[in-house]
Structure 1
Amino acid sequence: MRSIRAAAVGAVTLSLALAASACGGGSSTGGGSNDSPKTLTYWASNQGASIEADKKVLQPELDKFEKRYGIKVKLEVVPWSDLLNRILTATTSGQGPDVLNIGNTWSASLQATGALLPWDARNFDRIGGKDRFVDSALGSTGAEGEDPAAVPLYSMAYALYYNKQIFADAGISKPPATWDELVADGKRIRAKGKQVLGAEGSNVSENIHHVFVFAKQHGADFFTADGKPDFTNERAVAAVRQYVDLMAKDKVIPQGNAEYAQNQSVSDFAKGKTAMLLWQSASANLKSQGMSEDAYGIAPVPVRSGTPGTGTQVNSMVAGINLAVFKNTHNLDGATKFVKFMTSDEEQGILNKAYSSIPPVKNAQSDAAFNTPANAVLKNTLATSAAALPQVADESQFETTVGTAVKELFADAAAGRAVTTESVKARLLKAQQQMPAK
């Protein structure tokens, strides 16, 4: 999912929503397409520094689409804090958009509702073919063995952003490659009166992304081979504890960050308050907040030891945004044209430049803008050392329950309560018990 993702938590009971018989979008109420072949409704996720910033990026492209095809697109940019529940409500009420953005990690969960259009060979042919897209992006479009539930739109990876001046003032010549190095660098940075590493402890989605990567580095999975939750296995517990210990024991994440929500850690980094930031494709966001690209460097996320690579050296989840169509849209032809337009080589270049993301369309990646040193880090990570979150039907519940467990553990650390293997396991057990029964 996107770098600006906040916790997708709310009143909708996920297990009930996902089990319900979904009827999709395109209704004449609630923002649907009102049966007109000349109108589409589009829910876009909040990718930029603000909803208004997204509108400035998207509206000129939607106007271009209308001029080309004679179809007006009614845009709504939905905050990440609302998006998942809005989508789940739409799958059961029938009052949703024609086309929508989804976090790629939700693909299998939303696929299980039956509300989204399957992208079979025929539908892919209508937008230029499946082979236009890179494999890593296609790996997060739905359950294995099924036709994808969505099409890749923006690809992203986590990286370590570091403030060059703060590093120089602390006498640090290069970014840390391992967590031990990061902790050691943190002591030198704190000695100069600066905060070390920004995090968003109350941001459930960011929490799950980070502990997923830590789990991979520990050789752990949160699900068994047959898709059952296994949150309390020894390696998963150790991984979650290592992440929370960056605040509780190592003192590199400030205690105040336990209450941080969407974008607050990015803002601190942009203002020079913190030396480092773990984030997805952050350059556009930092620029919008006035931080010069010369002021920071970008490096791979640290690993436990050695150089990032495959297997236990995973240092990012496969992040990104997919484009989906509600199956019962009243304007399937227009919706398909819109997906083709948004994933065209030209639009992929325009949109991914605007969001400092990587095009999941192969041809668009040849643009020089996506081959800068900074983007090379992201592209290399996606190609060699990123892993997709579990593409299982209960994935969105996993994000919510485990992400909330980490939020609670950060709250413990900030309050001075001990974070132990036992307390971590207890929180993860609570999370596992909240998952739908198998």
Structure 2
Amino acid sequence: MDILLHSRLQFALTIGFHYIYPPLSIGLGLALVIMEGLFLKTGDPLYQQMTRFWTRIFGLIFALGVGTGIVMEFEFGTNWARYSRFVGDIFGSPLAAEGIFAFFLESGFLAILLFGWDRVGKGMHFLATVMVALGSHLSAIWIIVANSWMQTPAAFHVVDTPVGPRAEITDFWGAVFNPSMLDRLLHTLMGAWQAGAFFLVSVSAWYLLKNRHHAFAKRSMAIGFALALVASLGQLATGHAGAVTAARHQPVKLAAFEGLYETRADAGLTIFGWVDEAEQRVSGPEIPGLLSLMVGGSRATVVKGLNEVPVADRPPVQTVFQLYHAMVGLGMLLILMAWAGAILAWRGTLFRSPLLLKLGVFSVLVPQAANQLGWAAAEIGRQPWIVQGLMRTRDALSEVLVPGEVLTSLLLFSLIYLGLFIVFILLLDQKVRKGPLAEDLKTNGGAA
């Protein structure tokens, strides 16, 4: 049995399942700030009812996100001990910062957000909502800092120790603002905003199909589409910036994304296709010169190909190519959905079309799929390195791993996460079917 494969699958399972929830909490947290801000500005109790309802949903998502995220912290010690020893000085700093500056902030104000409506003033409750949303965004920042350092290491040196080489920080802020951090952070946040936005759209569309809570659903959907519009444009811009950064700092990954083997100017952009790794070519429609133009501003820009590095230093090209293009395709679909949905909602035709509303119910799946595909493309595209250019993935495993134990834990995690997901769906279904409460419209939201 392949310990490396099983360990990677186990970590992929845990992080993939966990990543269902943080994007929803980040996007939904921002939507809560918008809703409650509109309530304070207008005094319209419908906005308060919306905030209260979506806060209950947020609490459920937050609980699952926290519970599923803890497991990954332990896996660094159980499965990836050599990696932890090598980067502990660097990787531990942002993880500690995430706990101190983000999780404590978010969880500290969460009780006020959930239970403080009739116990604190409106201003204080709104502050709690803002702090919870800010905490979820700060959490994303520190996680992306840690992951981006693995992609583009910076501000460190390697020292010899009795247990082997160890990477140490030479400049904390230099490590934080490593070359890929900002682009990857903004791209991730835009994906999270899209996840939250289409979650609002999905539930609202279901209410309209069931002929329930019309005013509530239409306003929630309006906020969802407004957020989706902003995020879709941001996703396009940050995705382009990330490709430019990859061309400079991770050219092998970019070449795998596009299936480009030969280094050349006037490199074309493949829309979709199939990689023949034996023949080292891609079959599929291509826009001539567009890749060079996008990453360098000119068709004369030289884009490095996979043949610049040995085969052993290349990722699985076919897998990375398909994951990346599927993500881009879904990203384009999200832009279309956001703009078309917003226009149709503004005209009023969306609310009267059962077909469009049914599509709206399932729209929540698209950003989730795009987020998962994007993470998979980014992580597999870095292979065979766990830290780009410094440590190979196979060298990061714990020395004492036993094949049977890894496989057993993988199977157990699969069963546990399946059970957790079923519980989540049942509880979410219960809350959605119950809907917004009438008494949420009657309270003044606490003292002035």
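Rule-based calculations on the coordinates, nothing more; no lab input. From a predicted model like this one, the values you see are computed outputs, not experimental measurements. Cβ atoms are built from the backbone, for glycine too; each structure is taken alone.
Quick check: -23500 is what I get for helix-only ellipticity at 222 nm (-39500 (n - 2.57) for each DSSP H run of 4 or more, over all residues; to 500), calculated from one of 1, 2. Which structure matches? Of the structures listed, the value fits 2. Each of 1, 2 could give semi-axes √(5λ) of the Cα gyration tensor in Å, for residues 72-247 alone, but the derived value 38, 21, 14 comes from 2. Of the structures labelled 1, 2, which one yields 3.5 when distance in nm of label points 7 Å out along Cα→Cβ at positions 64 and 240 is computed from its coordinates? The correct label is 2. The greatest value of relative contact order in percent (Cα under 8 Å, 6 or more apart) among structures 1, 2 is that of 1.
Once mean count of other Cβ atoms within 10 Å over residues 48-55 is calculated for every structure in 1, 2, which label goes with the largest value?
Biggest value here belongs to 2.
Can you spot which of 1, 2 the value -0.39, -0.78, -0.94, -1.09 was calculated from, given it is log10 I(q)/I(0) by the Debye sum over Cα atoms at q = 0.07, 0.10, 0.11, 0.12 Å⁻¹? For log10 I(q)/I(0) by the Debye sum over Cα atoms at q = 0.07, 0.10, 0.11, 0.12 Å⁻¹, the value -0.39, -0.78, -0.94, -1.09 is produced by structure 2.
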